[in-house]
1. Tell me which structure, out of P, Q, gives 2.4 once distance in nm of label points 7 Å out along Cα→Cβ at positions 27 and 211 is calculated.
2. Comparing relative contact order in percent (Cα under 8 Å, 6 or more apart) across P, Q, which is largest?
3. One of P, Q was used to compute helix-only ellipticity at 222 nm (-39500 (n - 2.57) for each DSSP H run of 4 or more, over all residues; to 500), and the result was -12500. Which label is that?
4. Among the shown structures P, Q, from which was the value 41 of percent of Cα pairs over 19 Å apart, for residues 19-74 alone calculated?
Structure P
Amino acid sequence: SSIAVNSIGEVFVGGVTSSPNFPTKNPLQTIFGGNLADAFVMKLNASGNTLVYSTYLGGSGNDGITGIAVNNAGEAFVTGVTFSPNFPTKNAIQTNFAGGDFDAFLAKLSDAGSSLQFSTYLGGRGDDRGYRLALDSSSNVYVVGQTTSSNFPVASPLQATMGGGADAFMTKFSATGSLAFSTYLGGSGIDGATGVAVDASGNSYITGFTDSDDFPVAAALQPVKNADDDGGPRFGIFNCG
């Protein structure tokens, strides 16, 4: 689950629910999609005492949100994991479930929460999960996560091929959902990206974990791995503008 606040203090929450009677208001999806869990997105007023909107988001499989961000227009961007072959898509770069047990997804909701601006799968033939996302001042969106797919979608990549059993990924979309940049990041072991931030110049900063002895490093504070799984010291800075 994840939470974000806009410039006027309205609160946006994304997560997962197994309830067929989860409270909805002005929803884009009124009905629980099926199986054990759906994602949900809700918006509360700045006082926290009024539900502005609340909606399910999911298909017939299990779905959940792990990251949410909101722009100055009040539009919410969410990422997470879907097991659904019929997850709702719109203006998508990837309209179909790509394989494996689950795919990552990225969706943008309108300010009212009653419609999708865009929604897309993000993955390959392995397992893919979106963990977190961040926005820049133009509402370009940066998604990070983990993939075991050797055919994960890449564009102008720093690292064009998967390094090992699982790699981190970082993918940049425009505000309208077109693919701007996408790359693997990892070595021969298991790697994943769990956090991202963007500065005013469009540089993205990501953090996560690695058990790769050959994780790519440059100008590193710590150039070698000290343990079986280094969780904190690995981060990268990219200029993705």
Structure Q
Amino acid sequence: MAHSASEPIAVYIHTPFCPSKCGYCDFNSYAMQGEIVERTVQAICNEIDRSAVGGIPAKTIFFGGGTPTYLSEEQLLRIFLKVIEVHPPIDGAEITSEANPGTVDAAKFSAMRKAGFNRISMGAQSFLDEDLIRLDRIHKAGDIERAVGAAREAGFDNLNIDLMFALPGQSLLAWKRNLKRAFSLATEHLSLYCLTIEPNTAFYKKNLRGELDLPDDEAQVEMYDMCCDQAAANGFS
């Protein structure tokens, strides 16, 4: 379908690298470092240069993955500057990067904000260290609050936090504690996901072997209902 040159577009940039592969993850992501990462960054820039809709402004720009903030500051901003060169953002455009709390610091957030990013989506997943260990996450619970604080100090006034429920070994009380800590950070958005066991993941193999202690269907419904109740009570719709 042809695109009208008068209509701004949504731009998505996929960065397929992570520090490590989480057990539940079935996204197109790879735990790699070194030369292949640099070659891929340059290939992404070259691909943007050849955009079939080059010159059309962007109404939104979203860096996903993988983990965009796993890239070095220079690599991430190299891609970003190429994007806005080829697809200049319109006034008020939402420009988002996903972030892992274990791959960010004040300096990186400051550089991203100065370059033009205006929204961060933080892959927290849980505020309990025992959950994070089971999920194979690289960060600890304390890293989430530090990352949110660093993003605020850098000037980000639009933050999202991703959380997952129905995790291995998770109780309703543990999920309630997670929600309480998430709401206490007063981010502008929360994304709450029920864990799904996808084929071709480490969790899928563990589940086949009976090694995942997953909440039953009734517990998952109770967790979902708690999401709805707590979100409404805290002003989310």
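1. Source structure for this number: Q.
2. Working: P: 12; Q: 18.
Max of relative contact order in percent (Cα under 8 Å, 6 or more apart): Q.
3. Value -12500 for helix-only ellipticity at 222 nm (-39500 (n - 2.57) for each DSSP H run of 4 or more, over all residues; to 500) corresponds to Q out of P, Q.
4. Working: P: 32; Q: 41.
The structure behind it is Q.
None of the figures in this text is laboratory data; all of them are computed from the coordinates on show. It should be emphasised that the depicted structure is a prediction, and the values quoted were computed from it without experimental measurement. Cβ atoms are built from the backbone, for glycine too; each structure is taken alone.
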